[in-house]
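Alright, structures below, take your time with them.
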Structure I
């Protein structure tokens with residue numbers, strides 16, 4: 001038997017905010033990586049082989065990290081929108097039950113005419 005997982009709209013909103021903060025941190029990390037990248041000549045002639053592997057590899061990694069902020073922000077937006085939609089749906093359902101309750105009270109108070 002599987003267990004259910006309950007997540008509140010508030011928790012979804014907090015997750016969305018955390019993802020946005022992570023996107024910001026990822027952008028600053030990417031900026032740091034670009035600034036911290038050493039010069040090709042740092043290792044001299046003996047390091048030329050290592051440099052020819054290192055720089056293309058770091059470029060690939062930076063490109064991958066560069067895609068993260070947009071992806072994280074898009075995910076955060078989708079999660080935040082879902083939380084808002086769930087809250088709106090729950091409010092609609094609550095209103096429908098309130099109206100149903102009002103209709104039930106009217107029906108319960110109905111007294112048939114004598115006779």
Structure II
């Protein structure tokens with residue numbers, strides 16, 4: 001004799017939308033790369049030469065903001081799911097904030113390494 005399956009718990013659409021919104025990081029990475037390189041070119045620097053820290057910050061900060069935009073959408077949908085009684089909406093928010101934080105940390109490490117050398 002087999003045991004009956006437990007009833008399926010219907011997940012919140014906002015939780016699913018928050019998870020799917022993480023896919024927006026792929027085009028935002030491309031857009032951030034284009035924005036950063038475009039700003040470097042507009043400021044008169046090519047990718048082959050060493051860039052002064054001020055110019056790197058002027059080009060890097062907007063690129064970081066472009067990359068982090070999907071985190072706002074994920075945060076909005078995750079918070080809406082949490083308010084709707086679905087605490088699992090917190091997980092995609094943590095993933096989005098972690099992705100944006102790692103991108104920021106990598107850019108800061110690259111900037112500091114350029115200052116040290």
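Bear in mind these aren't lab numbers, they're just calculated from the coordinates by the rules spelled out. Quantities reported herein were computed from a predicted structural model and do not represent experimental measurements.
Remarks
- Which of I, II leads on Kirkwood radius over Cα pairs in Å, for residues 38-85 alone, largest value: I
- helix-only ellipticity at 222 nm (-39500 (n - 2.57) for each DSSP H run of 4 or more, over all residues; to 500) from the coordinates reads -25000; which among I, II: II
- In this comparison of I, II, the computed figure 34 for relative contact order in percent (Cα under 8 Å, 6 or more apart) is attributed to II.
- Of the structures I, II, the one that 41, 13, 12 was derived from, the read-out being semi-axes √(5λ) of the Cα gyration tensor in Å: II
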